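Listed below are the structures to be examined.
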Structure P
Amino acid sequence: MVETIKLRAGKYMRPVHLNYVNGRIELKFGFNRILLNEIKNMKGARWHGYDEKNPRKIWTIDDCQRNKFQLAYLQGLNPYKNYDSPLIDLTFDRSLYQHQITMISHILTRKCCIIAGEMGVGKTLAAIEAMERSGKTNFWCVAPKSALKSVKLELEKWHSKVQPCLITYAKLRNIMTNWEDGVSAPEGVIFDESSRIKNATAQRSQAAQHLADAVRKEHDGYVILMSGSPSPKSPVDWHNQCEVAMPGFLKEGDASKFKRRLGLIVQKESITGAVYPHIVTWRDDEKKCNICGELKDSVNHMMGTPADNEKKEINPDEAHMFVASVDEVSLLYKRMKGLVYVIMKKDCLDLPDKIYRTIICKPKPSTLRVADTIAQTATSTIKALIRLRELSDGFQYEEKVVGTEICELCHGEKLIKGFKKDDEVIFDYEKSDNLDATWSRVQIPCPNCNATGEQNKKERITIQVPCPKDDAIIDLLDEHDEIGRIVIYAGFTGSIDRLVTMVKKQGWAFIRVDGRGWIGELPDATTLDTDEALKAMDASHPNRLNYMNIIPRLAFIANPGSGGMGLTLTASPSIIYYSNDFNAESRIQSEDRIHRAGMDENRHPNIIDLFHLPSDEYVLRNLQAKRRLEKMTLGDLQAKFK
């Protein structure tokens with residue numbers, strides 16, 4: 001199909017000829033730099049003037065919903081109209097906060113949108129109301145496993161009239177992979193903790209995109225993304241979530257183009273000689289130079305007279321005039337307006353502030369000597385940091401030979417196939433496509449098992465060492481004995497094992513959550529399972545007093561990534577971080593399990609970090625820096641100056 005349209009190029013409309021061919025759109029237009037930049041930003045943009053076969057002076061782009069959205073905008077058709085319109089007015093039977101009413105109106109007006117509400121602002125109840133009022137009954141709710149447990153309890157608590165199909169992101173990937181022709185998509189989908197689909201190349205993100213596109217195409221249905229931490233790693237995390245919600249809403253056609261706008265990128269060469277884009281800094285401050293990323297008073301910015309420049313001892317190879325950058329990170333909040341509804345807890349709930357507390361656990365000289373040895377002998381910085389974090393938690397992982405097993409390389413055959421030339425040998429698994437006829441095919445003794453057909457079978461063991469963090473935990477358990485509820489997070493399975501042993505010795509029941517699943521040890525008199533016991537951690541649950549009689553002391557012990565999302569743990573006044581993992585989202589999410597509506601507003605929630613070795617503080621500082629960037633993308637101007 002061929003058509004001619006006019007696209008906006010600055011103040012003028014320029015004619016462009018479109019030809020739809022095999023999933024691509026060919027574009028022919030007279031040279032115009034403004035229009036050319038618009039086309040380059042689109043998904044799959046490619047110039048064919050230098051093709052080896054059939055070179056043509058045309059651009060092509062992907063024939064997809066996001067590019068059609070942007071073409072419509074350039075035609076002046078305003079595809080953003082629905083996102084600029086006022087929200088519908090509603091009345092409610094349930095008792096709701098004003099910000100929840102706005103959330104529901106946002107969902108029902110926009111239909112495809114993102115709710116970026118901090119943890120604890122009542123997003124799940126708003127989603128329940130929106131489903132009930134949408135006129136649709138067939139909804140899917142996709143979320144991590146821990147969040148689904150909470151959603152299930154919320155559906156029960158609020159007697160939801162719509163019961164969505166609850167699906168984990170892993171299950172969604174399998175469903176979409178095995179989708180059969182003729183099967184209808186649901187009428188609406190809610191992607192809870194939507195930061196899980198921030199990476200466009202991940203299979204679960206692609207599955208989410210296909211499902212969202214099908215919901216829009218078949219039913220003009222609802223696509224709702226919800227997250228309390230939408231961009232935990234970098235501002236670029238926003239791009240794919242916006243694509244799932246409404247493809248084309250953001251101008252940039254892919255995450256790399258989006259990243260180039262938000263950050264200062266340079267090309268670097270790796271040790272293998274490959275060139276890769278490296279981000280120098282985020283454009284998050286207009287005081288940063290748009291050329292080098294340094295602040296204005298940097299030594300390499302030419303300032304004033306030549307004498308002044310000489311006095312500053314400027315490197316002539318790097319010297320340049322300061323060019324102010326644009327704070328693109330903060331502007332992102334305005335660019336997403338209409339699609340994204342942001343709710344900050346401080347603006348809508350009168351909750352007591354979190355109190356941050358650090359307990360310093362002084363290391364012994366012997367521990368410091370071991371730490372120094374690790375730092376000196378580790379083969380990489382990341383390996384050193386992991387080993388130091390283990391040591392700080394009072395253990396070290398080691399591999400122990402526990403027997404033998406069939407060799408994984410030769411599968412017990414003792415020989416493997418390869419190629420030989422003179423004295424040089426190349427195994428099949430490292431075969432080069434450039435081998436010529438001078439290489440002969442041979443059977444070679446397996447280098448992995450020395451031609452025995454067997455290899456050592458190893459298992460990871462945990463070697464415990466004394467740790468002052470243990471004394472701090474015991475003291476904190478004593479502090480919380482009368483309250484009877486406590487939340488403890490740790491970054492390693494070995495640390496969680498250690499914590500479970502400690503709380504049991506102190507007479508506490510526990511729920512533990514890590515990569516091995518959900519495990520509970522509750523008083524013998526109770527018939528509750530771990531899912532039911534979760535209700536005992538909710539201060540607003542109507543049966544909380546009964547739960548106190550059944551389980552007087554209950555500790556929730558978890559890895560932040562496995563048990564830090566979606567749960568309500570407000571019965572505990574404190575969260576203790578025995579240690580952190582490297583994931584900023586895990587820290588952001590887990591912190592707010594006790595700081596939300598329904599908590600005891602007469603007491604401040606305590607966030608307690610245990611510091612033993614310097615690695616503990618180092619990890620936390622890095623997590624806090626990422627949190628600052630995210631808050632800026634959410635329009636929190638205070639974060640900019642922290």
Structure Q
Amino acid sequence: MKPAAGCALLAVLLVAPTLHAQTPSDRLTLADYLELESVQSPQLSPDEERIVFGRRWVDKVNDRFETSVWVMEVDGSRPRALIDGSSPTWSPDGSRIAYTAQGEPDGQQIFVKYVDVDGPATQITRITESPSDVAWSPDGKTIAFRMRVPDDAGWKVEGQISQFRPKGAKWTEAPRVVEKLSYRRDRVGFTADGFMHIFVVPADGGTPRQVTTGDFDHGAPLFTPDGRTLVFAGGPRTEDAEYSWRESDIYAVDIGTGAIRQLTTRSGPDNSPAVSPDGRMIAYTGYDMTSDTWVDSRLYVMNVDGSAPRLLTESLDRSPRSLEWAADNSGIYFTIQDRGSQNLYFASTRGDVREVTSGEHMLTVSDIGPSGRAVGTLSAPDKPGDIVLLDVRRPDNIRQLTDVNADILAGKRLGAVEEIWYKSTDGLDIQGWIVKPPDFTDSRKYPLMLSIHGGPHSMYNVGFNFGWQEHAANGYVVLYTNPRGSTGYGSAFGNAIKNAYPGKDYDDLMAGVDAVIAKGYIDTENMFVYGCSGGGVLTSWIVGQTDRFAAASANCPVTNWLSFVGTTDGATWYRNFEKYPWEDPSEHLRRSPLMYVGNVKTPTMLMTGVNDLRTPMPQTEEYYQALKVLKVPTAMVRFNDEWHGTSSRPSNYIRTQLYLRDWFTRHARNAAAVTTDGAGL
């Protein structure tokens with residue numbers, strides 16, 4: 001599974017400090033990335049004796065990530081691969097698993113395999129669109145899933161044009177007719193020709209039957225315990241549904257008749273339904289309509305018919321995720337992200353909220369059994385994600401069951417990760433982290449990389465990050481922070497950049513750089529900055545505000561809000577400004593990095609995927625052309641076979657790391673010598 005791979009690494013020696021021309025054997029290298037594995041969504045068998053999970057690995061020959069289905073005993077013993085596929089889920093009696101994998105006639109299909117029976121799995125669908133969100137019925141006889149259904153736009157032109165085509169003529173392919181408000185999506189492509197619908201299919205194979213109807217998208221299905229109803233979240237079922245913004249509700253559909261009932265009715269989004277084991281209640285998340293750019297969701301519960309909705313987490317200013325009912329129907333377990341970490345919480349149906357686990361880690365609980373056993377994944381600064389087991393009644397003992405990267409980390413010295421808090425403008429406290437080189441000593445001076453997250457509403461966290469560790473292994477100090485606009489610090493903190501992005505988040509980032517400089521070990525002549533998406537926005541903004549960085553890389557950025565809002569994959573970005581640009585473009589211009597490009601002196605590279613629909617390539621091209629006109633050192637790196645981001649392919653991940661460091665070392669101040677050596681991989 002893990003053949004060796006190699007390529008040359010351009011290493012640059014700086015005067016202060018000297019970066020490694022040859023990476024010591026006890027450092028992480030990019031070759032290690034090709035051996036890195038991850039575990040996904042562990043699920044307890046109904047008797048809680050076994051765990052099924054996905055194990056992802058790198059197919060180096062075909063330059064892609066692959067996933068295999070594994071099973072092990074609940075104590076972590078006897079781990080074994082079952083079959084190639086992903087998203088495995090147990091049947092109610094524990095005899096089978098359903099999963100998705102490549103099948104016939106093409107693309108992803110649903111398969112079912114008996115766990116204790118030798119022989120191949122059974123392909124139970126032969127569909128032309130990819131299925132998702134597979135769910136078993138309580139009796140194990142039916143499987144529900146979602147799939148896109150093409151719609152008929154009603155145009156008759158192509159039928160009429162055939163009369164003009166000479167026999168054997170090779171005419172141009174028919175045009176794509178677009179009439180939807182939001183007609184394409186990053187990593188999907190054009191979505192104008194269909195809607196996501198819910199289907200059911202016999203668990204032993206057969207013809208899928210569409211349960212939902214209408215020109216609407218339908219969310220992931222959940223069976224009620226009686227097996228007669230599916231619960232899901234979806235947008236408004238109205239004629240002008242495509243114009244709704246932040247509007248979604250919880251619905252129930254009768255599997256037999258297709259009749260759909262709307263269970264929630266408030267103005268605002270309701271999502272993530274979870275049905276109680278006794279079938280009497282539904283938990284869900286949501287919030288009242290607001291124009292704020294960020295607001296944390298709340299946890300609610302209602303009767304299964306939609307009556308008596310009530311808020312459970314009024315005092316918790318964090319967003320509940322991954323809802324799991326307690327077996328006795330007393331309440332809901334969920335995870336929240338808070339100040340860079342993620343832990344498990346519990347809310348009773350009476351509204352009492354308590355923390356179940358604590359610690360500086362990223363804990364994602366994916367299944368909780370009737371006895372209180374819980375499985376999930378856990379990652380920490382020095383630990384890639386692995387499967388863990390805990391008892392929610394005695395949560396202090398979190399037991400690690402897998403160690404899928406022990407082979408590549410054996411003998412490796414990782415960079416120490418230090419948490420920092422510092423004051424920004426307005427006296428606001430900002431959290432960040434510093435990754436130091438493995439041989440760090442505070443008597444030396446190190447180049448600094450400032451890494452900026454995207455979103456902008458997201459959260460850097462304490463989970464293991466290979467990229468930062470690999471940069472640190474090459475002699476850099478890496479700083480990453482959660483400036484204003486980040487999640488995990490409450491609604492007010494996240495909303496602080498409303499109509500002011502970029503804005504004070506820039507101040508927060510610069511204050512973080514100053515805080516690290518004050519520690520005395522940063523080479524202030526060789527500081528670098530980069531980020532993708534929202535991080536690309538801020539990077540292109542930073543170089544227009546200051547020349548303190550020796551070089552920058554604005555990756556997959558937005559540089560011109562005027563041209564962006566109408567070309568990104570959705571119309572909702574118009575809502576992030578007080579007025580439409582044709583009414584008053586001043587805010588769009590004021591917040592566009594392109595308007596400050598005349599100030600840029602910093603060598604600035606741009607890296608973007610050629611298929612990017614979220615921050616389309618023209619955003620990069622506009623900024624690149626402006627920099628070239630101004631004769632500012634720049635380069636535009638156009639990543640092939642990439643949507644938003646530059647690292648979905650293993651080879652492109654490696655390229656991202658290498659192009660980034662190559663650009664920084666090319667423009668390092670006081671550069672000395674350049675050597676080419678393959679040992680860095």
Structure R
Amino acid sequence: MSRLFDRSLLPEARFEFVVIADTHYMLDVGDRPLEFESRRKQSARVASALRQVADLEPDFVVHMGDLVQEFPETPDFVRAVDEAVQQLEECGVEVRRVAGNQDVGDKPDPTMPARPVTAASLEAYHNRFGRSWYSFDHQDLHCVVLNSQIMNTQMVEAQTQRAWLEDDLAAHAGARICVFWHLPPYLCDPTEPHLGNYDNLGEPARTWLLELLRTCRAELLFTGHVHFFFCDNIGSTRYRVTPSTSFTRPGFSHVFAGGPPPEQGRDDAPKLGFYLCRVFADRIDLHFVRTRGKLELNPGPARLLTPIPPAAAATTAGLTLIHPLSLQTEVPLAWPSVVRQRVRNDYPLLSCLELGIARIRVPLTDLEDSQQRRRLQVLHREGVCIQAFTLFCADLALEDMQEKHGDLAGNWEVQMPGALCPPPAAADLLKGCRQRVSLAPILTERVAGKQHPRTRIGYRPTELPMLDQQLQECELDIEAALCRIDRDAGAWEAALTLRNLESLKRIGRIDLLFELPGRDETVNALQTAEALFAALLLPHARLYLEPLVDLDRTMDTRGGFLDNLCNPRPAFEVLRCLNAALRPFRGARFEPHALEAPGLRTLRLQSRDVDLALALPEGKKALPAELFAGLEETTDARVYHLAQGRVEQPPINEWAEKEISGPSLLVMPAQALANRHLR
């Protein structure tokens with residue numbers, strides 16, 4: 001049986017587990033009218049997600065609570081639980097359960113929409129599923145499951161759980177600990193109000209638990225409940241709020257710049273998914289697997305799972321953060337809360353991790369801003385390197401900035417207004433820095449169709465020899481020169497030009513800056529693929545792409561890798577998959593070739609070890625016959641359908657009939673090249 005997922009690009013883990021939340025199994029209501037039509041899809045969405053979980057064959061699965069749409073005081077609650085349990089069994093998924101508000105009752109707050117947990121609802125849960133607080137071990141990982149719904153109550157069980165937890169953590173001091181409970185301790189800030197807030201844990205339990213996490217140095221905290229992604233660090237603990245597999249909560253879509261998703265924000269299906277957690281000796285990689293609310297699973301090529309930081313450290317791609325990494329807003333006064341909720345958009349941060357980027361460029365002002373700095377610290381801890389850029393001016397205290405922010409920014413970039421080469425004052429400043437820096441010019445130039453000149457950041461390839469000569473004259477070495485990929489020239493041609501430059505003596509590395517060209521998703525996907533592939537011609541280059549999110553409120557609109565709801569566009573999948581697929585070949589020396597055919601351009605990189613071909617079709621096209629001429633039928637070759645995020649290994653005799661739509665990468669290893677010459 002074919003598998004749904006392909007792990008071939010991932011490092012081998014010691015073991016894996018899955019965290020899934022808020023499945024909300026929905027009873028069949030027939031033709032009865034519903035407030036939200038997406039409720040009719042919930043059970044099918046759950047089944048699809050569970051089949052994907054089962055296909056991954058994790059060592060264990062933790063369900064973060066809210067198994068069903070009903071809640072304990074409704075007459076159909078027991079029947080809903082029976083059917084949900086049966087669905088789990090039919091999908092072959094056995095779960096470790098976390099008690100949620102739909103399972104036992106709401107937290108103790110008189111403003112909550114449902115009845116709080118009672119002795120009867122808790123007893124019913126315990127009789128069916130066992131005690132709602134417990135721990136278990138898997139290899140060297142100690143997992144602790146808590147019932148957040150009984151916290152801050154006068155119930156005997158609340159005190160029993162508290163004493164048990166303190167004893168359990170004391171008994172496992174120094175162990176690797178993961179903690180799971182349903183209700184987030186907070187969403188934006190540990191000091192946020194809790195009374196009237198549907199989405200956080202009240203005091204005093206919140207402070208008590210956060211202090212325990214810091215004391216025991218828990219590795220991970222997972223919660224659920226809000227159906228959205230939020231994240232933070234609590235001391236040394238990585239804190240994640242797990243999205244739902246069934247629906248999104250409407251109020252939280254107020255964090256986005258675009259209009260509401262379907263059903264006033266309740267059916268933002270691209271955000272649905274679960275976590276695959278891959279455990280190593282020194283870390284746990286958290287892969288968010290988007291189910292996207294799909295009801296049917298594609299029987300075709302497998303979905304490609306790709307490395308995340310720090311496993312992706314050797315990849316080429318980085319991002320320029322045109323927008324701030326995270327913006328805050330307040331969810332308006334709206335049911336089910338009776339207070340405004342300050343929340344943060346953490347989806348750009350999640351997307352950086354999904355993409356497996358190794359580094360980001362940010363303005364120096366982000367390091368000075370407390371909110372952005374805290375978000376950047378989360379990203380940095382996940383293994384992403386940060387390059388800070390700033391404009392040169394006479395009073396720039398760069399060395400002071402490096403001293404102040406050196407714990408966060410490992411690379412620095414000075415941008416020179418109106419100059420290709422550093423003036424004497426800038427050269428003196430850079431010589432005095434303990435860390436070498438990158439350089440980029442900022443110039444204005446005329447652009448067709450625009451009334452005013454536009455800003456150009458970065459060198460053109462032909463300008464680098466002049467820069468290198470001036471750096472020699474002032475005896476200044478720089479870490480890198482940022483070179484812009486012009487839309488008219490194209491990334492492939494720019495990389496060929498840079499590759500053929502004579503040796504640069506004072507420039508340590510050439511970095512590339514690539515902007516998505518416009519709003520056409522097909523063009524953006526194709527050009528993203530070309531830029532990543534072309535960068536392989538420059539073994540040490542870093543490629544920075546932008547923008548991460550749509551830029552549509554400016555004089556020059558550009559599509560992003562994410563739309564304004566922070567949902568992935570096709571170029572996102574291209575970047576995620578191609579960045580990972582090319583990682584093993586970075587640093588190799590290739591011979592470049594280009595094949596041109598009507599409606600299909602194919603770029604090719606060949607070495608004695610591998611043959612790589614990037615097919616860039618206009619519409620649906622057959623693969624070029626030249627690519628597989630002479631290959632033996634047993635060749636272990638792979639085809640990556642980049643915009644779809646999928647990969648397959650078709651027999652060579654089927655390649656002539658295979659059509660592609662969108663950028664596709666063909667990887668043919670050394671044994672396929674044994675009987676043919678490089679062309």
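If Kirkwood radius over Cα pairs in Å, for residues 85-228 alone is computed to be 15.9, which of P, Q, R is the source? For Kirkwood radius over Cα pairs in Å, for residues 85-228 alone, the value 15.9 is produced by structure R.
Out of P, Q, R, which one gives -3500 for helix-only ellipticity at 222 nm (-39500 (n - 2.57) for each DSSP H run of 4 or more, over all residues; to 500) as computed from the coordinates? Write down the numbers at each step before the final one.
Numbers: P: -9500; Q: -3500; R: -7000.
Derived from the structure labelled Q.
Just so you know, all these numbers are worked out from the coordinates, no wet-lab data involved. Remember, it's a predicted structure, so these values are computed and weren't measured experimentally.
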